[in-house]
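Next up, some structures in C-alpha cells.
A short reminder: the numbers here are calculations on the coordinates, not readings from a lab. Keep in mind that this is a model prediction, so the values were computed, not measured. Cβ atoms are built from the backbone, for glycine too; each structure is taken alone.
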Structure I
Amino acid sequence: MDRARLAEFLRTRREALQPEDVGLPRGPRRRTRGLRREEVAALSAMSTDYYSRIEQQRGPHPSEQMLAAIARGLRLSLAERDHLFQLGGHPAPRRIPRTDHINPGMMRIFDGLTDSAAQVVSHLGETLLQTRLATALLGDQTRYTGLARSLHYRWFTDPESRRTHPEEDHPAHSRLIAADLHRAYTRDGRDSRAGEIVDALLAAGGEFAAIWREHPVTGPYCTTERILHPQVGLLELHCQILLDPDHSQALQVFTATPGSETHEKLRLLDVVAGQGL
C-alpha cells in the first residue's frame, strides 16, 4: 500500500469532479474545488471520518470492498479503478470482457477491409462479423447459436468444423485451440462463459480432456493457416491479428503472398463470392 500516492490520487479525482457530475446541487456559497470529502464519503456509502483519514494518509488499510465503493463514488474509469486497487495494495479486480459489442475503432478498420478475408472474433472463438471473402473462404461462422458459437467448442464436438483444415494439421490445431481457451479460462475464471465451455468439453471427454490435463500454453493462436476449401483446394494463408484495447476481441485478416498459387485462389474466391455462386 502506497499511502502517499493513494491519498494524492484520491484528492486529484475528488477535485476533478463537480457536484453536477454526480447529481448534487452546487449551492451559492461553494468555494471547494470539486467535491467535498463528506460528499465523496456519502457517494461511497462510508463515514466521512473513514474516507478523510485515507486521504490524510493516516487511515487503515482499506479493503477491496471499500476501494470498490470509493471507485464507484468517484466515478472512476476501469483503468482508474485498477490503479486505485494497486495503490491500495490489492490486485486489480477481474474484468468480465464484453463479447458482442465491437469496438468502434475496430469497426472502422473492418469497414476498410471489404475486399479482404477478414473477421472479428471474440476471445472465445465466436465469430461476430465477416467480410464477404472471409465467408467464402471459411463459411458463414456467424450463424451458430449457444455453445456452438465458439469455434473452441465446435472443433472438439462437431467433425464438420474440422473439414476446413487438412487432417494432418488437426493435432497441432487442437492444441492451439485448447491453449487459446485455456488462456480465456485463466483470465475469466470458472464462473464465466469460458468456464461453461470448458466444463462442457471436459464432460464430453476425449481429445480435449487429454490436452486440458497438460495445461496447454502456446504462442499466438492465429498464425500460418492451411485451409482446405471444397472449390479451390488447399490455401496457405498468413493470419494477422489486431486486438481491441481490452483483448476481448480480435480482428483477423487472412492474406497470401502476392503472385503465389494461394493468392490466385483467393482472387478466384472473391470473384465467385461477388457473383453469389
Structure II
Amino acid sequence: MQSDELADFLRRRREAIRPAEVGLAEGPRRRTAGLRREEVAMLAGMSSDYVVRLEQGRSSQPSTQMLAALSRALRLSDDERDHLFHLAGHQPVPADGTARLARAGLLRMLDLLVGTPALVVSDLGETLAQNRAALLLVGEQTAYTGDRRFHVYRWFTDPRVPENHPPEERAHLARAIVSDLRAVAGRRHDDPTLVRLIAALTAESEGFRTLWAEHEVGVRRADRKTFVHPRVGPVQMNCETLVTPDQRQLLLVLTPADAAARERLDLLNVIGLQAFPAGV
C-alpha cells in the first residue's frame, strides 16, 4: 500500500469533481472547488473520519469493497479505478464477468438522467448503480449479496419479486428473463459465476428448470413493464437499454409509458424515499 500516493490521488480527484456532477447543490458558502470530504463519505457510504484518515495517509489498507465505493463516488475512469486499486495494494477488479464495478462512462450518463429512473446493470442482472429516481421507483437494488444480487435468482426464489408486477405480465417477464440469461450463457458458457448461478437456479426452482429446458434465446433491448409501487400503485414504464461494446454492462432507462405513469413518478418525487418490497 502506497499511503502517501493514495492520499494525494484521492484528495486531487475529490477536488476535481464539481458537486453538480454527482447531483449535489453548489451552495453559496462553498469554499472548496470540489467535493467536501463529508460529501465523498456520503456518496461512498462510509464515515467522514475514514475519508479524512485516507487523505492524510493514516488509514489501514482499505478493502476492495471500500475502493469500489470510492471509485463510484469519485466517478473514476476505468484507468483511474485500476490505479486506485494498485495504490491501495490490491489487484484491480478483473475485466470479466466477475467485475462488479459500473463503468465510469455509464455512471456519468446515470448522473445526467435526473428525474428519469435509470440503473447500470451487469449482463447477469446485478444492479451496479442506480440514480435517485430509480431508487424511488424500485427501491434499493445494489445492497444484495450472494446469489440474491442477481435479479433472475430473486425472481425464481423469492415469491415477493414477481408480485411487484401485475399477474398478467409475470409469465412474459419470467420467460424474457430466462431467454436473456440463455443469450448470456451462449457468450460466456465457461464463466464460473454464470455456471454456479445456473446450477443454483436449476436446483432450487422448478419454474426456472421448465423455462430453461425450452432453450429460448432473446436479448432484451426494449420492453414495457408495469411496476406495482406500494405507495402510488401501478406505474407502466418503457424500458430501453444501452449496452457497452463488450456486452457486459448496460444502462437501463425507464421512461413513463403514459400520462398516468408520469403523474405517479412526479408524486414519488414529492413523497420521497419509500422502501420497495423486493427487487425490480
Structure III
Amino acid sequence: MADRAGLAAFLRTRRVSLQPEDVGLPRGRRRRTGGLRREEVAALCDMSADYYARLEQPRGPHPSEQMLAAIARGLRLSPQERDHLFHLAGHALPPRARRGDQVDPGMSRILDRLADTPAQVMNQLGETLRQTRPAVALLGDETAYTGLARSVHYRWFTDPASRLRHPASDHEVQSRLMVADLNGTHSRDGGDSCVGELVDTLRGESPEFAELWHERPVLGPSCVSKRFRHPRAGLLELHCQTLVDPDTSQRLLVYTAVPGTESDTGLKLLSVLG
C-alpha cells in the first residue's frame, strides 16, 4: 500500500534540500527561500507542474514506476533514497543498475577537489565517466569513446594504440591486471551481466585475453605502481590509489608520485598542460 502522506513529505524535504546550483539552475535575485520550486522540479522530472504539486499535497494519482524513476533522476536521489521513494509509493524496489553511468554525487564532489591531480571516475566495466584535466593530459580524453571501446579493458586487448602510453616491457603485467580486474567483477555480477557480455566478446576477439581468462588471475594489492610514457612529461612512475563506492560499483582512481622524484615533477607539468 502506498503511503501518500509519507511520499508527499519525502518529496517536499528532498525538493527543499536541493539547491539550484546542484542541478545547474541560476539562483536569481528574487529567490527568497532555499531549495527548488515545484515547477523547477517538475521540469527536471519531465512532468507537468500540476501533477508534481498534487503529489506533494498529497492528492495526486498513484505514480507509476516510470514516473518514480523520473522523479528519482530529477531530485538527484541516491540509490537508497530511490528505494525509499518506491517503498513509499507502494511499488517493488527497482533493480539497481550495476553499470553505473551516472557519477555518484559524492564521487563528483571529491573529484572536484582534485582539479590539479590526475584522477577519474570509472564504472565496473572500465568505462571512464569523468576526468580531471590533468588526467586528460596523462591518459587522453577517455570519455569520448563510444560502444565497446568505452571500456579500457576492451581497448587494451583490441586496439594496439591503447598500449602506447605504457612501456612495452610492462604490457604483459598490465594485461594480467586487466583480466584480473574483470575476473573480480565477473565473479560478483555473474555471467549474465554486462561484464559477462564484455568477457564473452573479448574471448572471441582476443586470443591473448582468452588465454589469460582461462587462468582466472586474481588482483593483488590495490595500490599498484604503473609507468606511463608522456610526450612532454617523459616517463612517469605513478601510484594508483582507488576509492570504491560499494553501492554503485564506481571507482575513483587517483594517480600520485613520490615527492621529489622526476615523476613528481612530471605530474606538476601535467597540471599546467591540463
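Data overview
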{"read-out": "Cα extents along the principal axes in Å derived as 76, 42, 30 - corresponding label from I, II, III", "value": "I"}
{"read-out": "Among I, II, III, which structure scores highest (criterion: FRET efficiency 1/(1 + (r/R0)^6) of positions 73 and 145 (r between Cβ atoms, R0 = 25 Å, to 0.05))", "value": "II"}
